[in-house]
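Peer 1: Listed below are the structures to be examined.
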Structure I
């Protein structure tokens, strides 16, 4: 691929994704507010840039992986940002998880300048990004999707073209609603089992053999909180942000989601208790802390 790829946002997800592209022979120009992250990519032959606008001016495809809607708007549409500096005919691919109405508005601004726009939020966790095994939910035209597909293949193992611009973001919110809310349900279930004095291993064996089982409980939790690892693959703070996006988007679409609203408040309580920086599987620890219950841990 001869395109120059711009990459803005080298955090816990963006850094391994950009690194994988470098290792697979893509030419990158990169920017982040964290200079150490930029230096790490420079060691992989990426070209450092001093701003997002400088990235855009040099790139044919500009990738963003940023924390929230406000930052995405500032980087893309703010003074000196990507839209001000991107070349006509280039494509922006935003992989952040943000308000889909913001995605729609940015895509319209890009189209007015002759710039393509793709939303491609990421499924799975940081460890999958490390291994190049991310899942992408993509919204965009067929032509723009074809343009960015080689990059997605360089960063992940599963790609779904969900429809026009905005479809990827909306699919991500549906996915994250279930993934995040299940953490709260699992937390309540295991806290209750602990209070009942049940054996964790036996309880899990029962749950794994019924329709009560879910991917968080069977796949993620035994590799995170249940073995006393709460280092974040996806933080409670970020999960709370996504639940807020979900509730707001549902309100805008006039879809009542009382369980989502309740889950958001549970995550708010966990953040207030000092658990915001921990992995979202640590919701069980936050709940057990509130109730004075021993944390559930598998025997080693």
Structure II
């Protein structure tokens, strides 16, 4: 009996062991390596901050930081609001609603790489469908991915088209967990749609909003596929986010210390933002 008890005691740890090993190898390991490489230099023995000094004196780095922050200040609220509205729509009890849920979720089923390629063709300034449609109304062709004024907004559009469908499912799961009796009682008391929304739905989805906000922030700060495929950081660095700058430093310029410094700074920024978000939304609950 004691032997069986010991086996049951260690069984949960054995079951999570493969996942733990994968996390250590592919998540924690690279982070530790990046931190180590960022404080090492071939010219100086031991640890040094020379790589960070060089990075902080680089105008390209500061431009990438500003572009990253600007993109996320627009994209994160946009995706959360749109995803929540989509969840409210597909949560309606009407005939055939499952069809609409499937249609709304389809964008996420397309990989980010493929969706970026599709959008790049649609937004092409010469023969793209969007510009061809605008031409019907005698509107001049717009360089969505080649004009500095529109490139960053176009990248946000590409990311949000796919991302909103994903975050919608979390909000939908949260809506399904809300007791419908609360809505019925509110209706009896004469509460309208917006009163029920702001007094019942949103407060009860507080933790769902917190999770989506933190996860969305983490994912969006590390995005670079739409930038790499769609704009290559241009035009004139207007879409050159930090993650893409780290990618170029490592694989285009073979400057791993610079790349590691950028990755470490990204991790710090994400960590600080997530802490602030948790403090702001978690409260005592």
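Read-outs throughout are calculated quantities, based only on the coordinates presented, and are distinct from any laboratory measurement. The structure presented is a predicted model; accordingly, all values stated were derived computationally and were not measured. Cβ atoms are built from the backbone, for glycine too; each structure is taken alone.
Peer 1: Can you tell which of I, II yields 2.6 when distance in nm of label points 7 Å out along Cα→Cβ at positions 156 and 172 is derived from it? All intermediate terms of the calculation are to be shown ahead of the outcome.
Peer 2: Numbers: I: 0.9; II: 2.6.
Only structure II yields this read-out.
Peer 1: I, II: which one has distance in nm of label points 7 Å out along Cα→Cβ at positions 84 and 260, as calculated, at 3.4? Mind dumping the intermediate values first?
Peer 2: Working: I: 3.4; II: 4.2.
Computing distance in nm of label points 7 Å out along Cα→Cβ at positions 84 and 260 on every structure in I, II gives 3.4 only for I.
Peer 1: Name the one structure among I, II that distance in nm of label points 7 Å out along Cα→Cβ at positions 92 and 124 of 2.7 was derived from.
Peer 2: Only one of I, II returns 2.7 for distance in nm of label points 7 Å out along Cα→Cβ at positions 92 and 124, namely I.
Peer 1: I, II: which one has mean count of other Cβ atoms within 10 Å over residues 148-155, as calculated, at 18.4?
Peer 2: Numbers: I: 20.9; II: 18.4.
This value belongs to structure II.
Peer 1: Tell me which structure, out of I, II, gives -0.36, -0.96, -1.20 once log10 I(q)/I(0) by the Debye sum over Cα atoms at q = 0.14, 0.24, 0.29 Å⁻¹, for residues 116-179 alone is calculated. Working shown, then result.
Peer 2: Working: I: -0.36, -0.96, -1.20; II: -0.53, -0.97, -1.18.
It was calculated from structure I.
Peer 1: Identify the structure, out of I, II, from whose coordinates relative contact order in percent (Cα under 8 Å, 6 or more apart) was calculated to give 26. Mind showing how you got there, number by number?
Peer 2: On the way: I: 13; II: 26.
Computing relative contact order in percent (Cα under 8 Å, 6 or more apart) on every structure in I, II gives 26 only for II.
Peer 1: When log10 I(q)/I(0) by the Debye sum over Cα atoms at q = 0.17 Å⁻¹, for residues 36-139 alone is computed for each of I, II, which one produces -1.05? Present the calculation step by step, with values, prior to reporting the outcome.
Peer 2: Numbers: I: -0.83; II: -1.05.
For log10 I(q)/I(0) by the Debye sum over Cα atoms at q = 0.17 Å⁻¹, for residues 36-139 alone, the value -1.05 is produced by structure II.
Peer 1: Related question: Using volume of the Cα convex hull per residue in Å³ for the comparison, can you identify which of I, II gives the largest number?
Peer 2: Details: I: 137; II: 231.
Largest calculated value belongs to II.
Peer 1: Okay, moving on. Can you spot which of I, II the value -22500 was calculated from, given it is helix-only ellipticity at 222 nm (-39500 (n - 2.57) for each DSSP H run of 4 or more, over all residues; to 500)? Before the final figure, lay out each step's value.
Peer 2: Values: I: -15500; II: -22500.
Derived from II, not from the others.
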